[in-house]
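Student: Down below are the structures I want you to see.
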Structure I
Amino acid sequence: MAFITGVVRGSAAEEAGIEAGDQLITINGHDIEDLIDYQYLEAQEVLELHIAKPDGTQYLIEVEKDEDEELGLVFAEPVFDGQRVCRNRCLFCFVDQLPKGLRPSLYVKDDDYRLSFLQGTFISLTNMGADDWQRIFDLRLSPLYVSVHAVDPQVRETLVGNPKARLVGQQLQWLAAAGLQVHAQVVLCPGFNDGDILSETIGHLCACWPHIRSIAIVPVGLTRHRRSLQPVSPEIARGVITLVEGWQGRMLAKHGTRLVWAADELYFKAGLPMPSVETYEDCPQLENGVGMTALFLDELNAIQPAKLTHVAGRRVSLATGRLALPVIDKLACALAEAGVDGTVYGVPNRFFGGGVNVAGLLTGEDLLHCLMGQELGEALFIPAVSLKRDRDVFLDDMPLSELEKRLSVRIEPVTGPVSFFHRLGESNLWRDRGIGED
């Protein structure tokens, strides 16, 4: 049963009288477990929808539409029968490193192949049964995003904490034999899957091209609540980049794709210049922190500050995680060229600890502690990734509005240089809205 949160205006569903708050029970007599079922079944031209109203009344509604026309229903979640929970005990699991007292949803360990297909979340392949595998094959669910970490069976079992983790080589072969594609990631844990193990893993995955569509090497993220693993050092980061760039050259010469990339964070840790945006091809693992910086710099380089005369004279501030500070400093230089006084603050992460420096894990308290009493100008710009996707709230549940009130400044979440300069030039940004007033 799927809870309907919205109905597209002018859609077949709206014409049939379906409303937000209704529940969809079946389509043409078929139960629907998730958005995959819904999208598969809605493609038919004649639909019999079993609908339950909020008062408990149930109806069968017949809808006729074109084959390529969407039904027009919007749902609260992409899965309707609950997320599949992870039973692994990964050494590096970030959920296990969270402090107590956060919102319950942050402690949910999902390992759901459906979310991998629908949203690009990474799965381990260890928490699936025979029916799940059969459904993947029957519905041609591709690409999937898989956390490989290591192809050595013992190393992967140690990292993932599940005996089924040893099967990853076979599982990737099953997917390849079915013609299904995979985006792979390796979370780099020094002392476990670096060095020769990493070289073996990359070599194995590169040999699986074209079924392996991309490989990302990302450094393990460690909070102050996890001390059993060592962080990636600058020396290790430089060694990984050398290894990755060597494979990129071989794959590019042989297959026309680099296939494997090191995460942006590794370049920051190594103190090496970021590759150009063209190096990342179609940015297949952007959400995994691979190519974001290059894309940011490419956007920034395309902006002509001299033409932004309408923002000259403004005083603003920019806050970010300490890792990205050198990049945001470049943005501040562009602001100066446009006649804008921009002050940059690199915010230490007190909540998770000094080992966590990415902007996406900043909390409201981190920002408040760093910025209270500082000169913030007419507006404070922060990375949008610091907030929950569908709500203006930080990881520690502090609403954006509360931080605005306590800092007495208007706060604008932005996604990059284009977003920043667009918002900077909008006149309604500078209207008084009573920030700091009771």
Structure II
Amino acid sequence: MNHARTEPVILHAMEFSDHLPDSPPALPVLTVSELNRMARRALESQLPLLWVEGEVSNFIRAASGHWYFSLKDANAQVRCVMFRGRNQFADFTPANGDHVEIRALPSLYEARGEFQLGAEAIRRAGAGRLYEAFLKLKAKLEAEGLFDPLKKRALPRFPRTLGIVTSPQAAALHDVLTALARRMPGLPVILYPTPVQGAGAGAQIAAAIRTAGSRAECDVLLVCRGGGSLEDLWAFNDEAVARAIAASPMPVVSGVGHETDFTLADFAADLRAPTPTAAAELASPVRAELLQRLGHLGRQLQHHLGRRQQTEMQRLDYLARRLVHPAEQLRRRQTELKQLEQRLRHAGGSQLTAGQLRIARLSQRLVTPIHVVRREQQRLDALGLRARRAVEGGFGRRQLDLARLASSLAHLNPEGVLARGYSIVQRQDGRVVQDASVLNAGERIGIRFHRGQARATVDSTHQD
């Protein structure tokens, strides 16, 4: 990070001599603590957070967990401190002689008045440039569709042969073979040896991947290496390696570094494993589990075969019981035929007898027309007599009911009351007067008699 520098300006005292007072003003007296505090605040406010590169020396890891060291180059050095809350996120612990880059804030340690850098992050020198190159190449390959998830291929469930691209001396090879011996001891493995670190390693790794693809000897290809720094794993960030993995005719599993390490090989591979051991586990089935599954399926098959055998044996017994000799079948058919003949004869005789009985009953019911006319005439006379009696009885009852209703209606008829000498008094609005107190003197009223009506004027009223 480049920051603009403020160049010092040289001022001549003679230029300001005319403006100086005759006697200098009194200056405040500061303590050392106040001076150091002012210097610290001035440093922190003027110098920003920046990256500083140098060689580590005098490294001390205190009991509190803080790191104290110096950062130097050929001409100068500066004291540095990295507190525990910051250094716990570092990827490595620096040692004397390491060339590192730290992101720090310039400050002043007030207790001793020493200029120091408060480090917030640390990385190996050159890691920043490598990481920028990694991101640039990753963006380029990703734009080409080299890392497209839709192009990823599934691993075969039961591979016949595994291929491994790594160094014969690498610990990763030992980890992969150990995992395969534990999971699937009989699985054939083909090693495509190649350097995994150093100058030209990327090109050789890509060539080994292409060789494995051209020979087509394996079903799955493992590209693996143990952990290390960004520089150690840089060969797997080579563009040729990523393109070779993407062009591989068989699925590729990448197991490079540790779980926190990511390389372009991981993005180009069909499946990424956090470690070489995990890559072997992803690419191979577990022999013990397969044997257990096979045993379970064998027991199920044996159980089903046993049940099927029992079912077929029962069916065979049933069919054997139904199997009869032809002579016996013929005898049975003859017996059935005789029984049917007897039933037919019996049925014929029964039907004849039933017909004769029915004819006799019909003959008894057969009569002459004169008898029918006489019977119907008698029935008609009886019905006419019943009708006359019903009409006469109903007419008499209706007359009695009508007389009772007329008597009840006569009692309720107001004309009957008027005929006995009573009258009805009404006010001008037609309301019937039942109480004399509602009338006023001089009010005109109407009086209704049995025959006719009259108009009158009230002179006075009084209560009984």
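Nothing in this text is a laboratory measurement; each read-out follows from the coordinates by a stated rule. Bear in mind the structure is a predicted one, so any value in this text is a computation, not a measurement. Cβ atoms are built from the backbone, for glycine too; each structure is taken alone.
Student: Taking distance in nm of label points 7 Å out along Cα→Cβ at positions 65 and 273 as the quantity of interest, name the structure among I, II where it is greatest. All intermediate terms of the calculation are to be shown ahead of the outcome.
Tutor: Numbers: I: 5.1; II: 3.5.
Checked I, II; max of distance in nm of label points 7 Å out along Cα→Cβ at positions 65 and 273 sits with I.
Student: Further question: Thinking of I, II, which structure, once helix-only ellipticity at 222 nm (-39500 (n - 2.57) for each DSSP H run of 4 or more, over all residues; to 500) is computed, gives back -9000?
Tutor: Working: I: -9000; II: -15500.
The structure behind it is I.
Student: Taking Rg/Rh (Cα atoms, Kirkwood Rh) from the coordinates of each of I, II, which one would give 0.99? Working shown, then result.
Tutor: Working: I: 0.99; II: 1.64.
Working through the options, I get structure I.
Student: Starting from the value 12.1: which structure in I, II was mean count of other Cβ atoms within 10 Å over residues 249-256 calculated from?
Tutor: Working: I: 12.1; II: 24.1.
So the calculation was done on I.
Student: Computing distance in nm of label points 7 Å out along Cα→Cβ at positions 97 and 281 for each of I, II, which one ends up highest?
Tutor: Working: I: 2.9; II: 3.7.
Evaluating distance in nm of label points 7 Å out along Cα→Cβ at positions 97 and 281 on every structure, the highest lands on II.
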